[in-house]
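Engineer: Below are structures written as structure tokens.
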Structure P
Amino acid sequence: MFDIQSASRYRAAGVHLSISALIGAVTLAVMLFLWYPPPLFFGMGGNELALLIVGVDIAIGPLATLVVFNPGKKTLKHLLFDLSVIAALQLGALSYGIYAMHQGRPVFTVFTGERLAVISPTEIEADDLAKGSAEEYRTLSLTGPRLVATEAPADPEEQSRIAFAAFGGGGIQNFPKYYVPYAGKTVEVLAASRPLSDLNPAPADLAVLQRYLATAGRAPEQLRCLPVSTKRETMTAIIDARNGELLKLLDIRPTLREGVAAGQS
């Protein structure tokens, strides 16, 4: 039993640290498995936001308790007030971290005609989201990104709008009104993809690929690859060479071997 009036400041800080660490671990676990399926946690910058949560929730709160906790010089009322202020500040910082993680989570994985683009809520305007071509494209997923493809517009004005968005790093993937089911675009996916033999991975990336192949149950010739872009990283998608199915996202830079042209099979 923890007796606040007889505890030392080091014990109080230790108890605070244990509670904060538990809350932080549970929070990160939920966000990791619910919002950021691997390897998108790193690809979407979730690791940086997680460091913010850990730094504030686990470090600053217990350190503040270590500084202010002194039952020998404060009444119980004043001590409880100080601890309540620390808890409120810590809760506010944690809430901000969760909100940032929520806004940065992947909500759509979009085939653009050339690659896959992983999109977060901050990359889709509310008005554009409301114009989604189907009901499922007008809401933002809370359980990992929805896989979709795109249909380029025939209207020259809309084509110009998409081209203009590209100057800011965007493109057709930012406009849900052009989303269509991925299953209807697998022929185009296969045409845009490349054989695994075209990859020229760095040693660390090669190890990632080899680990996947060891458990995939498919020969390399049965697989193809496609570049995947997020607002922070570039990764590689593994595609079934028979039907264009997206099998896996790997944290591998999609560097082609020298002399291999884009789109070459």
Structure Q
Amino acid sequence: MVLDRSLYEYVMEHCLDVIGSTVPEEQPFPHILLKGIFPDDIFQKLLDAYPPSDGFVKANPKHHSNEYGGSTRQRMTLCESSLETLPHKDHVLWSTVRAAISSTGFRNAIFSKLSTGLCRRFGTDREELQRIPAFPRGQLYSETEGYRIAPHPDTREKIVTMQFAFPGDDSLEDVGTEFYTRSLNPLHFLREPRGFSISRTMPFLPNHAYAFSVLNDFGLKSWHGRSTIPPMNRVRNTLLHIWYAEPDDTDPELNEYRQFLEAPIIRRKSA
């Protein structure tokens, strides 16, 4: 098992402190914006170890292709079969960070901050949120100019959507995910995104992340998306981390992570 216990504890302590000090926001739907989510030194290591493009595959070419047929969005599943192709130190780094953000403690901290939306969706109180079955999985994405995704609330198979930004500097601040509200203003039907007003754009800045509770009922929907990214001669690298209502075939790996991290350390006695 390629995990670093001390790194895990370091990342967890920092992440929980950041989440704990973050004030949730309710408009246009319950969400949080997390600044400095990872320790600065770990973020820089993740940035340096972001996997090369040859480990990615095209993500839904039907929807994410440019006028020349090239892909505007590529993805790599954050799982052992992908991570084991990386250099050993990068494998350890990404697996350990994956273990941290997939842990029960991390999930409970995020869910607590999004309790307004989650309690609304599940018809429960805040104390019961920890009992909601939720299965985390992540994918790394690389998106280029021309990438867009229309306003959507996410399917109900998703419980919480979280995205980590991995830019190297502040120059891509304006190309983050957009949060929307419905609009009947005729002018809003003449430009992208049609029929919506942009309530907020998540800043695409180094070591930033956001999370929101997925809502799709008659009274409130978590409308979000991204207007067409203009020419930028850069790549928008992200980690999309989502808690789902149903498990998948990567869950046994996360269970192995937990068993390894929870097992006592056995030290050999010196002769």
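Quick note: the coordinates plus some simple rules give every number you see, no bench work behind them. Just so it is clear, the model here is predicted, and its values are computed rather than measured. Cβ atoms are built from the backbone, for glycine too; each structure is taken alone.
Engineer: Match the computed value 3.7 of distance in nm of label points 7 Å out along Cα→Cβ at positions 52 and 212 to one of the structures P, Q, and report its label. Can you show the working numbers first?
Structural biologist: Numbers: P: 2.9; Q: 3.7.
Going through each structure in turn, the value belongs to Q.
Engineer: For structures P, Q, which has the highest computed value of relative contact order in percent (Cα under 8 Å, 6 or more apart)? Write out the running numbers ahead of the final one.
Structural biologist: Values: P: 17; Q: 26.
Top value of relative contact order in percent (Cα under 8 Å, 6 or more apart) goes to structure Q.
Engineer: Given 18.4 as the derived value for mean count of other Cβ atoms within 10 Å over residues 76-83, which of the supplied structures P, Q does it correspond to? If you can, show how the numbers build up before the last one.
Structural biologist: Details: P: 13.6; Q: 18.4.
This value belongs to structure Q.
Engineer: Among the shown structures P, Q, from which was the value 20.5 of mean count of other Cβ atoms within 10 Å over residues 140-147 calculated? Intermediate results must be reported in sequence, preceding the final value.
Structural biologist: Values: P: 15.8; Q: 20.5.
Working through the options, I get structure Q.
Engineer: Follow-up. Can you spot which of P, Q the value -8000 was calculated from, given it is helix-only ellipticity at 222 nm (-39500 (n - 2.57) for each DSSP H run of 4 or more, over all residues; to 500)?
Structural biologist: Q
Engineer: Right, here's the next one. Thinking only about mean projected area of the Cα convex hull in nm², which of P, Q has the largest value?
Structural biologist: Numbers: P: 19.0; Q: 16.5.
Largest value of mean projected area of the Cα convex hull in nm²: P.
Engineer: As an exercise: mean count of other Cβ atoms within 10 Å over residues 92-99, calculated from one structure in P, Q, equals 15.5. Which structure is it? Each step should come with its number before you reach the end.
Structural biologist: Details: P: 15.5; Q: 23.1.
Label of the source structure: P.
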